[in-house]
Structure P
Amino acid sequence: MSGFLVTRNRNAEHRFIARRGPDLTRMLEVEGYHFSHYLLNVAGKRAPQPFVDGDIVCVLDGAIYNTPSTGSDSETLISLYRQHGENFSRYLDGEFAVALYDFGRRVMVLATDPFGTKPLFWNGTEAASYASGLGTGEQVAPDTVIVRNLDRNESHRRSGPPFDFDHQEKDSYNDWIVAFEQAVKKRATEGCYLPLSAGYDSGGIDCALRQLGCEYKAYSVEGEENLVLLRQRNREGEVLRMDAADLAAQKAFLRVHAEKASYRVLRDGVLQECDMLEDRACCGLALIHALARRAGRTVFLSGQGGDEILDARRDWPGYRFPAQLRQWSDFSGGFQTAYLTKEEFVAGTFGAEGRFPYLDRTVVQEFLWLSPDLKNRHYKAPLHEYMTRCGYPFDEGVKTGFCPLPEGHIPWPWVKVVKVVVD
């Protein structure tokens, strides 16, 4: 997690962007462009930005996982750019938003990861983590490269390498499970934390962290879910209860310190405008991030993408993935974009870095390659299989969302827990 701003305006708004990276601030001016970078120091690793190599200046928000062991993000990004030009982001594995300025070639290159997990806005030849830094700005779409001439009003866009939707031939969950554990492993830095509910998605990550022997802490907020199962899962972490006063306090904090965000989602065929700060789940996440940061934890693993990738069947009759697969509405837009926006804007308020195992390119591709029968065998079939093999407790077929209890609400007294151990 970092915050960055590249602008010609010396008096640009930095307040919300700076909260994304509270540990180190660096500024640089090159040819009238003011580069401001706010660093979050993850696991004791400092990689001060902006990265500079000759006449190239680059800023990054996010994490790159295929950095050579002897190298750094700066060496990876600028070296790949020198080798592959504006297509360099195709060779990156991670969650990222990149703004690279090549003053020699007089171009700006902006790049986002396949799902746009990190916010990136642009306004002409300026770029920022949040639109507030630019006054106004357009958000760069997922899996997009924008190349803009610094001297002329000329730009072009291109998408990254597409996913393969045409080959649904794998007859085993094994490759998906291997990919999922690897995705969790490379994101789980020492001291990471997990917002843990009774649902499938955070449960799958919790299961993988246990299998991998990672050090982490789970935080749960009691909500409209199976509390017996929640407490069975989270025996060593913290299970919190929010009352109306807690919700109001977190909402008030976010209204003052968080970048303002609204987003559109399609519900029952109707396009609706949503205010992030009116969402109770945002207040629950804010409480978790506040407690974790107070304990010195900086990186959290999110279950975002589990619903949008593994259970996107509402696009097809009978709620079944079809034999002829195509990219669906929430794959990298719609609810996917809306919920990523919510997660990133809340986490950014506390300087917490979100990482998204379900949006790992290999994990997603392995799911697409599963046969239709395997995709449709169970609700979120690969996760069902994984948690069953590991003997991890879950409510079979139950969709559980993260939502703190409203005032006066009585939670479910009991839902059957499915726990299966496979030798």
Structure Q
Amino acid sequence: MMKRALRIAQLALTLLLVGCSSLAPLLATPTPAPVPRATSTPEAIPTPTAATTNQPRLLRVWLPPRFDPNAETPAAELFKRRLLEFEGEYPGIRIEVRIKSEADILNALSITDNAAPASMPDLIALSHTDMQAAVSAGLLHSFDGLTTLPQDPDWYAFARDLGKLQDIEYGIPFAGDVLLAVYRPAVFEEPPSAWEALIESNVPVAFPAADPKALFSLSLYLSEGAQTVKNQGGVALDEESLLRLLFFQKQAIDAGTFPRSIMDHQTDEQSLQLYRAGGADLAIVWASSDLPAPGGRYAPLPGLNNLPYSLGDGWVWALAGSDLENQPLAVELASYLVESSYMSEWTRAVGYLPTRPQALAGWDDEDLKNSIGEALRSAHPVPSEESLSVVGPLLQEALIRLYNGEQPEAVARSVIESAK
């Protein structure tokens, strides 16, 4: 509390002469187009400067539609209230929210940076993948020297890594996701934790077998301790780990554990539809796909060695604005939006997972907290889009070839050669 009070006092000095404003309505207007900006970041909160206007200081925030605070949902209401509370604590601030298409948000950032850098968002919500791309394009500032929040112990390990690129902090994670198993408690006396038992029981499992990113296959491959190492012109795969994966998948196909009915499934929605219709007793999907309308209980995804291992993903707050004096304010807002008690309530409403253990502790379902907590603790960040674009199609094609009767050894040799 003392640290937060000091931060508020420091920021209040900055805003004292800027003037006060009422709690302004949140905006959702298009972005003007963009001219190059300075990319250096300050290492401390700037000292107050002479006031030149009575207008409040504008803090621009860009969001995808899924997080729109003006949507008529419980999660949106919580988010909107939180933003208004921040304005209430800093009366010299007005938050301007703009909604940007997820498919076009990186392009919008690039155009704005080139044509109107003063209109760049001070704070922007980006997926882990888009954050990496934005950093590579030179569109984001790091949090180095601006906050010690990422070093706080109250983060899941995978979530902390979501905000990093080459060990530099570019994002503060606020919404998590993890690949897990949803299952029927009437079929399983205990949460499923071993693939051998599943295969022996002939329990059908649904997952997107035709997903070009092959995230389930990749999770199993990585659970062996193998890596997808980028080399000249391709990605290097570990042949022994790949063979173990393919032999397991062939065994599961032959036993009917991986039924042929999933061969053309590309999305979680297709797998969940089969599961809910009774065509499978367990589905492997992203938590966010099922949490809004839970279809069973959850279990962490077993690796090939039957130890929990899964892939994790999520969303982060990032800094893109050209106004260096606004950066401490943007950091303070990001910190305000990942406070554990708020995150606990908001993630439960929005259908994502907390990125902080204390936030999950606030959920009221003990079984859910235990299973989700174990899945979050066993999660590892999804590999880069660069690796996924190479490895994903290779693993997806390898699985289909196994369905078509080819042997693991031949498929493995082909995949290793194609990856070079």
Structure R
Amino acid sequence: MRYSKLFGKSRKSIPTDAESANAKYLLKGGFVEQLSAGIYTWLPLGLRVLRKVENIVRQEMENLGAQELLMPALHPKENWEKTGRWKTMDVLFKVKSQTGKEYALGATHEEVITPLVARFVQSYKDLPVHLYQIQTKYRDELRAKSGVLRGREFGMKDLYSFHRNHEELQAFYPEAIRAYNEIMNRMGMEIRVTEASGGPFTEKYSHEFHILTPAGEDALVICGSCDFAQNKEISKFKKGGECPKCGKTLSEAKGIEVGNIFDLGTKFADTFELSFTDEEGKKQKVWMGCYGFGTTRMVGAVVEASHDERGIVWPKSIAPFDVQVVEVKSKKPEVRAAAEDLIRDLEQHHGVDVLYDDRDDASAGEKFADADLIGIPLRLVVSEKTLAKDSVEWKFRAQKEATLFPSKEVVGKVVEWVNA
């Protein structure tokens, strides 16, 4: 991809209300464009990041044994009336058809997935089943804020599990936690699995998955010596107190919630008459679990946790490109030829994904500033100076110092790094 042809380049001015780091750098770097408060267009650069997040989530859901489907975003009013949430969910967007029928834009999908499963599950042999989707959600937030962290339209992966009894659900629950931990590890983020309120569906704790960052909206009580963590809203423990698991001193931290999982019990199954016949021919209730993960929210959370004063520092696994090649403008045609030869070798022979800054109207300083802003993990510079030394400048975004590598060694080192 030539930067000169990229739709949605970096810009110097952004909306004055873009106060959070993710809003500032995603807008400034040309990753997203705001249409209205809490509503964003994902530009080509940002969409590449989002798709990589989704692919990691999808792979780990498949590893968990879940099957992907795609449910409607437009829901009949009667489904929401059955659960009593048509009137009680204050963030629900409601629309009226010219036919007179009313619908909801999907804020969550229990009202759709449960009657769907009821049509296909009859016997104990049909259970357990785990179904997920990656879908756009709509919530009428009174105060959409913090860039893509809290929007009125956003991307989400929601998984629903269906079980023969509560014991089977309880056995699956830690498997889902492990899958979420693997998702976060692959995205290079430090995560804390945090106990939180069980909400209206269960008296037990639910679990939230937080990226620790001072920009977080949630206050957590955590232990630095073990994995104990609770949302401060429900915690009986305080900063400076004793950890109930290991006895060490507790502290407080801020976190951005990117996922949550909880036991739904039989509430929705009862409402939509979702049941099965057991081995003895008796009708039994189906137990459900729900496991959400904010895909667009994850992009914003990564920016909040991984940036500096110059811009974004993307983890390698979700960066929009593997490498950025910067050609320093020169009157010597061999500079461009060397840059294009390098890129051709990386892309065509080794499958490396390259963003090539080929702009003729930008100075070296402007190109380096944009590279820092965009945040691709590895930058390679080709210039008259590097050619004079038969070298290419190599610099990691997360490091200050650059290194010169002999031109004949660079491709091999890039391929080795990409595949590490």
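We did not get these values from a lab; they are worked out from the coordinates using the rules stated. Since the model is a prediction, treat every value here as computed from it, not as a measurement. Cβ atoms are built from the backbone, for glycine too; each structure is taken alone.
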Origin of the value 0.05, where FRET efficiency 1/(1 + (r/R0)^6) of positions 247 and 391 (r between Cβ atoms, R0 = 35 Å, to 0.05) was derived from one of P, Q, R | R
Cα Rg over 2.2 N^0.38 Å was computed and gave 0.97; which structure, P, Q, R, did it come from?
-> P
Given structures P, Q, R, which gives the highest value for distance in nm of label points 7 Å out along Cα→Cβ at positions 79 and 111?
-> Q
Origin of the derived value 17.4 (Kirkwood radius over Cα pairs in Å, for residues 159-318 alone; candidates P, Q, R) | R
For mean count of other Cβ atoms within 10 Å over residues 191-198, structure among P, Q, R ranking highest is P
